[in-house]
Structure P
Amino acid sequence: MTDTNPLIAGVELGGTKCVCVLARGPDTIEDEVRLPTTGPDGTLAAIEAVLDGWSGFDAVGVASFGPVSIDAHAPDWGHVTVTTKPGWSGTDIAGRFARRYRKPVGLHTDVVGAALAEARWGAAKGLADMAYVTVGTGVGAGLIAGGRPVDGLTHGEYGHLRPVRLPGDDWIGACPFHGACVEGLAAGPAIAARAGRPGNEVPHDDPVWEGAAHALAQLAHALVLTGVPRRIVWGGGVMTDGHLLPRMRALLKASLGGYLPFPEIVDGETFLVSAALGSRAGPLGAIMLGRQAMAKRD
């Protein structure tokens, strides 16, 4: 039977840094170590050196930058797939940790990890069905239904949806793959490219924000139509001060046009909300992934 409060070695494997935590939850963090993300061999060896110094953990959870293979039946499960991060394509993460520690290993994207953490301890606490969207260097979203990630062939790439454009807006966008997808219109680099300066220096009344809010509201529209989220939680650097949310709520209401008039959706102030865990969401998401790996084993 699964321990209801197991001790987990959690790893948030980010593009520039890693956070290793030994914890049962947000109130019982026994140790935390931060490391730079360099090449795969050096980074994973450094993480192992940290975990080797810990004892008594029941599972390992990894919330990783993507893309990663999440299909448990695929031969490359737990590997980074094709990434622009030099040297990381094809790197086996989950299998390496499983062989070393002989413990259950849970691995998913950092976005889904953050979604699980916000659902368990954060802005969607008590809701088994929710979505989490991060808007920072990129745009990513994770769907949680029944307390578990909505998975299939691979993880979602909602940031690359192509939104309906604002009338008269023909800017080509900043995404190297899709131009004016949501990420190409609303991520931090897109805002900086369009405004000619970093997003934190752009006044809130600058027209660039209207285009970003419109694209993100279209992403919210798509998430609503999946029928899953009872709440959509927004995190990441672009969303930090919350000034986009009121615009997004109004734009989503207009976009839906009265369709799916569920009370949870109609009340925009409780449907589109700011993340509560901040930078803790990734490491705590890794703890949740370790917990779920234990549950699968049982």
Structure Q
Amino acid sequence: MVEKSLVIGAAFVDVIMDVGHLPTSGSDVTANLKSYNVGGCAFNVYGAIRHYLGADRVDLFVPVGKGQYSEMIRKTMNSSKIPILAEDDCQDNGWDICLIEPSGERTFITIPGIEQNWQAEWFNKIDLSDYKYFYVSGYEMENAESAKLLLDYLAQRNADSYIIFDASPRINYIDFEILDRLLSKGVIINANENEIGFLSDKDTLAEKAQDIFCKTNEPVLITLGAWGTYLYDKHGGKIIGTDKVKNIVNTIGAGDTHCGGVIAGLLEGNSFPKACQIGNELAAQVIQQEPGYLS
């Protein structure tokens, strides 16, 4: 049987604007509106896996609601032949203003939507036994009620399957009870250097990764931007390097795409170091384009 992944989370609309510098409190800056793109962590992760392996190895499980932004997402998913597995007319999808500085660094102002209010009936079309890897993001763990519903449901998955938890910039808003459930066997933690500090109080990066590994007994992945990925597993810790990118357009979707690349590599049967290398390579591709999604 071919192994598959279920990517759980959100589809958002990114309103992308270029700014010379970020505004400070009370200031006035001019922005250049670049585009409206469908994105969101889960959407971008799905894009990376589909780009690398094809659509038959991954399903996207994101709610699509009713409203201006939902219609943009629905149109994009339909045109890209992405099945919509959860629809509900109770609320619009979320969106964000993404401010891009000349360096390519991005800052988000997020307006949440339906993706923060998960409902049990949305799972009716999902058969957990179909999947080896399940992606979940810290964005969906921020709402404690939705997080408990998702984790209770995922607890019914096959014993030999894995959750890949992508910490996200919202990690510091997640209840400790939810984090404790995630720091357990069968959960692969993926985070950047800033986010990992909310999962361990140890001093160094290596100590934090080791501390988390001792709780999950699964590999720990820490993205290091231009330096690549720090991987800690049963063999210890090491950096999986990446080639330097000269033409950075922006960094939207870089972390998501990296995570999707890792999942794609694992689905292909690769080792974790090789999967991290694939994640590095796909992340390097996405930062050289405006959208955060690899088509």
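Every read-out reported here was derived from the displayed coordinates using simple, explicitly stated rules and does not represent laboratory data. All values reported here derive from a predicted model rather than from experimental measurement. Cβ atoms are built from the backbone, for glycine too; each structure is taken alone.
Assuming 0.40 is FRET efficiency 1/(1 + (r/R0)^6) of positions 153 and 257 (r between Cβ atoms, R0 = 30 Å, to 0.05) as calculated from a single structure, say which of P, Q it is. So the calculation was done on P. Out of P, Q, which structure matches 3.4 when distance in nm of label points 7 Å out along Cα→Cβ at positions 49 and 177 is calculated? Matching structure: P. If you line up P, Q by distance in nm of label points 7 Å out along Cα→Cβ at positions 121 and 145, the top spot, with the largest value, goes to P. For the structures shown (P, Q), mean count of other Cβ atoms within 10 Å over residues 129-136 is largest in P.
For which of P, Q does relative contact order in percent (Cα under 8 Å, 6 or more apart), calculated from the coordinates, equal 22? Corresponding structure: P.
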